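These are the structures, in structure tokens.
We did not get these values from a lab; they are worked out from the coordinates using the rules stated. Keep in mind the model is a prediction, meaning the values are calculated, not measured. Cβ atoms are built from the backbone, for glycine too; each structure is taken alone.
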Structure 1
Amino acid sequence: MNQGDTKRKLLLIGPGKTSVHLRNYFHLVKDFFDEVLVISNDPIEWADCKVINFSLKNPLKFYKNIKRVRSIIKTFQPSYIHIHQANSAAYMAMKANKKSVPVVLTTWGTDVLVLPEKNAAMKRMVKYCLNQADVVTADASFMIDKIVKLGRAKDNVLVNFGIDYENVTIPEKENFIYSNRLHADLYNIDQVISQSENFLKTHQDWTLIIGAKGSNTDQLKVLASDTLPSNQFEFIGFVDKDVNKAYYEKSKIWVSIPSSDGTAISLLEAMGYGCIPVVSDLPANREWIQDGVNGVIVNGHLTEALNRALKLNADEVIAMNQKIIESKATKEVNRTIFLEIYKGLD
């Protein structure tokens with residue numbers, strides 16, 4: 001902790017309105033600190049914030065913004081800097097900090113899985129960010145393996161953001177398939193829709209509930225209208241925390257088939273609130289889901305996976321998944337890990 005200031009202060013850096021993850025993390029740890037200041041690429045309402053453009057497109061502006069971040073660090077005098085995602089924001093912050101303040105870097109998935117594969121420059125940037133941090137965290141073991149392959153061999157911690165999980169009761173389920181990932185290419189919502197067609201036509205008492213929004217929302221609505229029975233799908237957009245929880249609790253099945261992912265908080269929520277998870281065959285998903293035991297891994301057409309999900313004993317799946325969440329994925333469990341990381345940097 002900064003020896004010149006008795007207050008415990010956190011400088012939190014990452015994407016703001018484009019993701020709920022930074023906000024969730026802020027609320028996870030804020031009570032540990034006297035002050036938290038956020039640097040984000042767009043304005044936020046939930047914390048004190050300095051807005052800085054993290055883009056690499058204009059090198060002159062980028063280096064001017066490094067100086068701005070350096071000035072913020074000097075003025076705020078944080079005890080720790082915590083950066084979310086090993087990308088241009090992390091690169092800017094690392095250059096500004098010059099190892100003057102302890103840094104925790106939390107990877108989110110695409111930053112270490114996809115970005116280094118784009119080109120040599122992106123790979124160098126990610127490797128630099130990883131190696132400048134005092135501690136790196138990831139929410140899946142296979143991401144830790146990738147971080148090691150990128151040249152960072154130690155002080156890598158497995159931890160997730162956790163979910164709210166108190167006084168959970170599972171009400172009577174309805175014949176809902178819930179899909180609430182972002183409407184972006186990565187999440188393959190078009191395949192969720194098109195590959196649900198046969199299942200819905202042969203299970204006419206089932207409904208596909210499509211949550212969230214994104215750049216593909218309009219075309220997804222057209223696809224659903226052209227493909228699915230008109231009374232068997234519904235777009236609900238972004239919903240608040242309580243409504244989202246209610247849909248998990250009502251839905252028998254939850255579907256998520258992105259092309260790449262770390263440990264999705266939505267997967268943990270679906271497991272905790274009693275859905276049978278039907279997920280794409282990704283290493284992070286396999287760390288939580290054993291195919292045919294506590295969920296279904298999609299290896300082929302989604303309709304086949306949905307039919308397999310119906311054959312599972314739902315009560316047994318719910319019991320297994322609740323035990324997993326209680327031991328590994330609550331906010332309390334993971335808050336303790338993050339706070340121990342900070343204390344270890346004092």
Structure 2
Amino acid sequence: MTGVSVQDVVDALGPRKATRDSDPVCLSVGGYVIELRCTSASLLAELLRYFQHVITAPADPDMTVYALGPAELPFTVTYRDWARETGKTGRKDAISELDNGRMILKVRTGVQFLQAPGWAIAFGPTEDYPNQVINFINTQILNHFQRKGWVACHAAAVRTATRGLAISGLSGGGKSTTMLRLMEVAGTQYVTNDRLLVRSSETGTKALGIPKLPRINPGTIVTNARLAGIIDEEREDELRTMEPDELWHLEEKYDLFIDDIYGPGRISHDAFLTDFWVLNWSRDSDAPTNVTKIDLTDRPDLLAAIMKSPGPFFQTVDGSFWTDHTPLDGDAYLTALEGIQTWEVTGQIDFDALFDAGTELLGQS
């Protein structure tokens with residue numbers, strides 16, 4: 001503990017007073033209602049644009065998220081680094097424990113957050129980093145449903161009227177590219193790009209995506225003709241001249257607005273999940289792309305690609321926060337995914353072949 005309480009931070013920031021003149025905006029996902037309040041009109045406009053497909057009429061919110069600007073706290077908050085996941089390097093998050101709450105610092109940008117029962121506050125250079133506010137809003141959705149027993153999967157997903165397909169794999173393994181290719185299949189809708197909540201029920205395996213738009217790499221853009229125009233023509237020409245290996249590893253992200261690219265009515269965050277692909281293919285393989293049924297109980301390596309840590313913002317039902325050494329519960333994932341068919345994708349990376357397999361799968365009734 002730092003000696004600083006949640007109430008100390010709330011009193012210092014005065015979120016209700018700071019945002020009292022702003023018009024409240026409500027979002028609804030899976031019946032969970034979040035109210036947004038911002039001190040910046042330009043940031044609020046960006047949030048309205050981003051979350052346009054889940055904006056709902058004003059209602060009594062389950063949670064209010066406050067996005068404040070720069071603020072000086074009248075006390076010192078001592079942070080410690082949050083350990084990165086295996087394979088990730090560099091400093092990203094730092095945390096400071098409070099009594100029944102936690103503060104989180106984004107090290108690179110300086111944006112700070114208060115996460116506590118009844119309070120979700122972002123402050124600092126929030127106007128400069130709207131994507132971190134967007135992530136914070138989506139975190140409240142993830143937190144709520146995980147506290148209700150849903151598990152969070154590191155997966156993209158699409159659905160049709162009769163099937164739901166999730167796609168996991170190693171970071172950069174092509175799940176976003178695959179998902180967007182499958183949006184070309186007649187009758188498909190976008191569910192999520194990177195986080196999928198899953199829970200088993202008596203009527204089937206329920207899935208819920210968060211309203212996080214795809215953030216796609218240049219390689220995804222230049223290999224999909226529909227995405228032309230997301231980046232300027234000069235930059236796209238530069239990307240097309242790159243070697244495939246250089247393009248594959250390029251860290252450069254762009255938001256993709258589904259409604260702009262695919263038209264209205266192509267988003268449905270609610271779905272029943274029937275199938276799960278785990279991409280275990282390789283750019284170094286010469287073998288044909290193959291999609292094979294597997295049993296996750298026999299493949300802990302593939303289950304690990306699906307599981308995702310709730311991260312430093314997650315506070316459990318009993319009030320304790322997730323730590324950077326809390327183990328994930330593999331059995332909970334196996335239980336949640338028990339009613340679906342899991343498939344392993346092996347061989348060479350061939351998006352055309354996988355599109356054909358997805359077209360056949362999603363066309364089944």
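Listed values, structure above:
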quantity	calculated
Distance in nm of label points 7 Å out along Cα→Cβ at positions 81 and 193 - highest-scoring structure of 1, 2	1
Origin of the derived value -12500 (helix-only ellipticity at 222 nm (-39500 (n - 2.57) for each DSSP H run of 4 or more, over all residues; to 500); candidates 1, 2)	1
Answer label among 1, 2 for the case where FRET efficiency 1/(1 + (r/R0)^6) of positions 129 and 177 (r between Cβ atoms, R0 = 25 Å, to 0.05), calculated from the coordinates, equals 0.05	1
